[in-house]
Structure I
Amino acid sequence: MSALLARGDFWMPMQGAEGAWVVDWLFYFIFWVSLVFFIIIAGGMFWFMWRYRRRHEEHGPESNVSHNTALELTWTIIPTILLIPMFWWGFTGFMDARVAPNNAYDINVIAQKWSWRFVYPNNYDDNNLHVPAGVPIRLVMRSEDVIHSCYIPDFRVKRDVVPGRYSTLWFTAKGAQGRTTEHHLFCAEYCGTSHSDMKAKVIVHPSREDFDAWLANADPLKQLTPEQYEAYVKDPEGFIEELRKTDPDLAARLVTPVEHGRRLYEKKGCAQCHTITKDAPSRNGPTWWNVYGHKVLLRDGSSIADENYLRESIVNPGAKIVAGYDNIMGPQRVNDREIDALIAFIKTLRDDYQKP
């Protein structure tokens, strides 16, 4: 039975975490108890309807039954006996799901309309959640704007993410020998226009060693020295070409600032509000097309969209609001390298752009 439940069925998805079986067994216990009593009660009701249906006589015999002590005790004691284990099972399962082990691995989660960001202890952040199998993981979550809800169906875990406070959620993911596995993560609290697009993948690495190796190499830019990064910014393509001679593996994972900016545009949820093509329909935020080097009409006048304007708008979107749009974004958590990459990408989004 446990093996069958672990693979998922008509009612439940697969069990991707070690504690998922508690939820499934309690669900099926309540389901079968409810089904049995439904059949008994509904069957008895239809039998009594038929047995004591109205006859042709004008007046039937009067009932003189006031109560039945044995029957009343039966329908009180039996449900109570069944409800006690339901309560205990649910209570202990709830407490286990709320209290993370002391050795849990912490990952910070930032929710905002309409994307997820997962920040690891080395300060690397990703829009997908990477975890090692067999290791307790604790998500420390906060929201940048409205109420969201982190829901991983395969793990049977869900917790609201509320602005102005931290909420936590923990699990121990199951893995597969020698390969990564993927699960879906959703926002389960309606949070606006693109709520249905607020999703991510949970990627389970087969061991802690594999996870640590992935994390150490997740951001190739952080492996550059300050001198290398300066050379990379000045001439990305030339720097990458030279790096291939000494470190081909690192060179293969490096991208130009423009490509890095394009990936950040998708990774940080910018695509949910801002378009980047000429004829794309307007969204909740102003388009990025033809912004750099052009006049931008603001609520209090106009401004040239140079690097300083772009930087200010990325770090503090509410500083200068484009006319016709509302201030729906809070300050953004981005570092200088990410700002450089986003600006480099925005510079390419114009009619008169010429590739250097």
Structure II
Amino acid sequence: MKSTLLLLPLLGTLLFSIPCVAQDMDNPGTYVTAVSKTLGAMDAKYMAYVSAAAHGRRARKVEKLRQEVLDNITDCRYKMTDLPMYKGDNSLRQAGIDYIKLVYIVFSEDYKKIVDVEELAEQSVDEMQAYLLLQDKVSQKLTEGWANLDKATKAFADKYHVTLTSEASPLGQKLETADKLDKHINAVYLAFFKCNWEDNQLVKAMNDKKVNDMEQARSALASYAAQGLKDLDTVKPFEGDASLIASCRRALQFYQQEAEKDVPKLTDFYVKSEEFDKLKKSFDAKGSGRTKEDVDAYNKAVNDINASVKGFNQTNQKVNAARSQAVNDFNDAERKFADEHMPHYR
């Protein structure tokens, strides 16, 4: 299961370049810089949280860092509140306060909602899609909040003739990478999850010997695999690295092979097994009234079912081995991919 990440929309990637002036809050450039630095103070602690979650740190460690993020957001809010209005103009200061409040709500209330949904996410494809959609909506909320702050900053700069120059800070670049990486992994992971979940339903139906359920799961699996392979063709490599896409494609090709070629053989065995059970029940019921034809038919059925058992076991063992390899390879590829591309930060 992927870690729950809340990604701020490039918070702190805008550096406000102004002429060197004395630290006088009556100077509009200095005032903009003070607001920017207050907001940017949230970045370092937040990036440490993102890095820990993405690199698989222990849940207790990640939760501790999230609490530290909340404390840090609160400190930033106090600092922003302590800033004076600029010559009676409270627009930029209030925009900063509003954004910090929004971030706090997201990391407390919205995060809890995401965690609650995460507990159900692996129960069905719909639940997983709802989980990822909720993350997208929360990210969009943050993006809109940042856009409002950015708009207020530019309006303030225009009003007081402050020149703003955007450039990425090292920390801002890490945040941007984390955001893009999470979106890339989500796109690939969903294609894998759909097939993996449906395959689990297929295995359950096989264990329960429910042929109709097996066929429904097989059909759905074939559909998910075919669509997933098409979807992967539209996913671009991340910074030139297509390894996660390739691993997912191999897994989906296994699921497609399983659904289209292997499962029909397994299903056929269960059908034959049901037919044999009926024949045996009828044969046993006849007792001393069995004819030579009955005995011959029964013996032939025994030979046929024994041959089918051998074929079933061979196919089933092959599928199980291929399944384990496909799933393990994808999970390993996902971990390696995140470790390779998610910036480390403490």
Structure III
Amino acid sequence: MMPVRALMASQVRHLNLHEYQSKQLMAKHNVNVQRFAIAESVEQAENAALGLKADEIVIKAQIHAGGRGKGEFSSGLKSGVHLTRDPAKVPDLVKQMLGYKLKTKQTGEDGVLVNKVMIAEALDISKETYFAILMDRDSGGPVMVGSPDGGMDIEQSIVDIETGPTEKQTLDMAMKLGFQGKSVAEASEQMQNLYQLFLDVDATQVEINPFGLTPQNKVVCFDAKISFDDNAIFKHPELKAMRDTTEENPREVEAEDAGLNYVGMDGNIGCLVNGAGLALATMDIIKLHGASPANFLDVGGGVTTKQVGQAFKILTDDKNVKTILVNIFGGIASCLTIAEGMVTALTEGPKIKVPIVVRLQGNQVEEGKE
């Protein structure tokens, strides 16, 4: 049985970008990426393929989940990644991708609807390495991490957060990754540009895999994963605008808009609790007794009757929920407010057909029970 806290850690909401969005950010920071275009229709895809004038084209479905290469579309098409040397074949492939759901090992059985595809120049790779910049708690700042073959041989270099990586640091890292000749200086420059991207977007991690070399000796960042400091997103409206809520759990999006802390899970007992600690403890005890929580939901101390009503709507929208458990220990939160919100939800909202178990304790509990 997976501990609730471990399960929660794997489901915390963060800003996720599509592959093409990460490449756009890198290109703006003078990081070498393959030429590409984004298409939302078959016509756009066809024009993009012709416009690239590439020897070989790669078509990639744009979803947040991994495992696209081994996925399957609801149209019957196998794989979310396709290569072709003939631009005329692009429209037929894209027809079977756009508007269909792609199921991978990370999407769940329902799959994810594909609304965009990336049409890119396919590049050969003569050398593959791994490079990343990440925040390191032990050193209290950024660290550059690299591996010459993506394996266990890890190189690490601590970066002075005040000055950034020195030229010597990035040159040394490039040589340790196995770059030679003129490509050493280019790899070093790319690392410097990636660090500037890391700073500019308040990233917690910029991971390039592969950080490679083409047969023409050009250093290219072939794929990237960028993680952001969610506490700094308010400083970056351009990043917030990149968020694709169609890729997210709609109940989580609705809860966020309502000012509620909600994370959906796979169980059948809906939970409405005040305080993150009590919410986690409630989920733990549900698991301890052999049942499974359907969600984490912390309504917070300043909850309003309207938010309680919204919380009930979110819980009942989950068709897996068979019972709702309300567990409130009123400190700042008022049991009266919770009770009034419940009455409103039960009398004015859609009919709730599942049993509700309520435990109220603390601030204004007697008034709430009345």
- Item | Entry that produces 54, 19, 10 once semi-axes √(5λ) of the Cα gyration tensor in Å, for residues 87-286 alone is calculated, selected from I, II, III | II
- Query: Which structure, out of I, II, III, was helix-only ellipticity at 222 nm (-39500 (n - 2.57) for each DSSP H run of 4 or more, over all residues; to 500) calculated from, if the result is -9500?
  - Reply: III
- Quick one: distance in nm of label points 7 Å out along Cα→Cβ at positions 31 and 127 came out at 2.0 when computed from one of I, II, III, so which one is it? III
- Item | At a computed 100, 51, 32 (Cα extents along the principal axes in Å), which of I, II, III | I
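Computed from the coordinates by the stated procedures, all read-outs in this text should not be read as laboratory data. Quick caveat: nothing in here was measured; it's all calculated off a predicted structure. Cβ atoms are built from the backbone, for glycine too; each structure is taken alone.
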